[in-house]
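Several structures are given next for inspection.
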Structure I
Amino acid sequence: MKIKLTYLLRDMHVSCATDLPAHFDGVDGAEFILWMREVEHQGQPVRGLCCDIVRNVKPPQRAKDTLLALRENQLLLDDPIQEGLPYMRGPEETIVDLQGNIKPGQGLEFYLYPKGAKPWFREIYDEISGQLSDFVKQLRWVQNTAGGHRPFSFVGAFWSMDGEEWSPFPFEIQMKIRQPRPIEASVAARVKMAVIVNDRAHEPISHDLMREAAELVGRTPRSALLVAFAALETGIKEQLKRMIPDASGLIDEMPSPPLLKIIQEILPSTIKAKGLSSGHFPLKKHAKNFLQKWVTQRNQVTHGTKNSVDADKVEEFIQFAKDILYLLDHVEGHDWALDHLGSEVWANEESH
């Protein structure tokens, strides 16, 4: 059996279109193919460079039987049958009935596939996706060609018994829907803002850097992680300079102690010495361990011993680091800052 995965390579192009399609041999019998895709957009043809990976695979029997059944518009059923069946679209349209019959031309949600097949579908998709992205990065590196950090856009995944007739391959779509926080324009919000404006308070550069990290996380999670740490370290250093203004020059020039030492020892003692209060510094056990884990990952990325990080996990860290910046704002007397804590780390702390 063969599997084919296709990515569109954003902002990448070839020097001579007549060289396409271009075939490249890969390891483990994989073949990579560069080709030009043309679609119509608003009545005009739009062309884009694509890359395929085609590879021979040996699926476990349950996965193979599932694919062959899908080609006949039939869903193999578990015992007991999968939750979610019959699968309906609206109150009257049945997409998959209780016998596993699939309405022709319809795609399925990944959770409906047999439990004995789904692990292999995930595993082989991740494997060939990694191979394809590695090949494009090798090509980009060796030829010093243009292209962003992650230029890949998914086009399709397919399987075939003979390499001629291709059918859709099951893959799991992971999607996050976020509700952006809106601007509040109520009377209470306007009164609160008037105080800030009249005090001539400005958004700290650390918050600005953290927003930059949040914008980077989707496409460049490693960069996002490094910028988030830079934002956190900047925020803490600025807080120390506000509390010890006579030592501002020294703080700017001195080598920074380890971040955890600053947060757990230097910052709390300085807060106490200035007669300020904070119930969050030093961090409690769960938050401390969470930060230590990410300090380790940051160091591994910086030193080249870790090649990738999970974007969703980095996003969780950015929320936690952003919360620490708001805790510093609270130390400065901004009581509203505590309203913005959003990391689950604090809730987990309370449950321990």
Structure II
Amino acid sequence: MTVSYLGESVDSSAADAAIKDFFSERRAEAESLGEDLAAVTAELESFVLRGGKRMRPAFAWLGWIGAGGDQDDPVATAVLKACAGLELLHASALLHDDIIDASDTRRGRPAAHVVLARMHRARHFSGSADAFGAGTAVLLGDLAQTWADVMLRTSGLPSDAQARVGPVWSAVRSEVLYGQLLDLINQASGDESVAAAQRVIAYKTASYTVERPLQFGAAMAGADAALTAAYRSFGSDIGIAFQLRDDLLGAFGDPAVTGKPSGDDLREGKRTVLIATALRLADEREPDAARFIRSKIGHDLSNEELTTVRKILVDVGAVDEIERQIAHRTDAALAVLEASTAAAPAKDRLATMAIRATQRAR
């Protein structure tokens, strides 16, 4: 496998090559268990490879480069494979998230549970097609997480590097699940506080999107405590800003660009920082608007109702507040990065990725 640089455009080809190689190694095992199981695992492969930004492998790779890793070193192939394993962990979270949120699409295409329900109907299986689709997608998510472990373990990393990344890998696996659990609890309990919403994104997004991948790369390179701390500070702020941007896109984004129905977060009753901020501000300034939001989120909003909620989010100042938070966190992260001892090429690319992650349209 040729190692190509995960550069400032977050080029996904290197990570994709590693993932394709890994799935090729697993294919015979699945096929030996029957054509139907092979078809199901093929959907996992398709799901992983048909879209996505490969942000997590890119941050991990640049964390390694910034901590002294050399892309021309023979160990770089193993490092890249280990970094690519983060994409399987991400796929696991997305597969489960789409079921929990009852989302029918992902990246502009049918979600995995929808595809698998269609497979059930096409094969004339017995029972509920929708139940089969959901249950099979849950298990595919579990398999993706297991295979992420396998990808790391078989990456070829030296034993000392494996030992250093072990605690980071355990932490990121746990934290993304903590975040998902907190999200469900907040939604079910009706917790409207900004603090609760921020706690969700700290675990559900910031940790496993930027902070832990950077630490993962640093651990592989044997980085010192100061650089690791700088990476974690940078990663936390950029990860939170990334999710705040995602909250705005969830409420205002163009489905043709985002690949997800616009307003889904509002219809699902997601307790995002945007909604929590809007309710706090509306309670202070426009109580009628606050009551309207509470009566509508979590329901199948009409286009007119969705337009009204969006207008309230703007009028009470919630959108401006979120934009200020994104800008503040991005500026703080870039300052920490600049002051760090990370290698200059990695600094430049991490800064570019940070800006793109927090100012993106999808």
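Since every read-out is calculated from the coordinates, none of them should be taken as a lab result. Computed from a prediction, not measured in an experiment: that's the story for all the values here. Cβ atoms are built from the backbone, for glycine too; each structure is taken alone.
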Exercise for review: For the read-out FRET efficiency 1/(1 + (r/R0)^6) of positions 103 and 183 (r between Cβ atoms, R0 = 30 Å, to 0.05), a value of 1.00 was computed from one structure; give its label from I, II.
Suggested key: II
Review point. Comparing structures I, II by distance in nm of label points 7 Å out along Cα→Cβ at positions 71 and 167, which one has the largest value?
Key: II
Review point. Here relative contact order in percent (Cα under 8 Å, 6 or more apart) has been calculated and equals 20, so which of I, II was it run on?
Key: II
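Who wins on Kirkwood radius over Cα pairs in Å among I, II, i.e. which is largest?
If we compare Kirkwood radius over Cα pairs in Å over I, II, the biggest value is for I.
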Review point. Just checking, which of I, II has the largest value of distance in nm of label points 7 Å out along Cα→Cβ at positions 111 and 127?
Key: I
Revision key, fill the gap. Computing helix-only ellipticity at 222 nm (-39500 (n - 2.57) for each DSSP H run of 4 or more, over all residues; to 500) for each of I, II, the value -13500 comes from structure I
Point to revise | Answer label among I, II for the case where distance in nm of label points 7 Å out along Cα→Cβ at positions 55 and 311, calculated from the coordinates, equals 3.2 | key: II
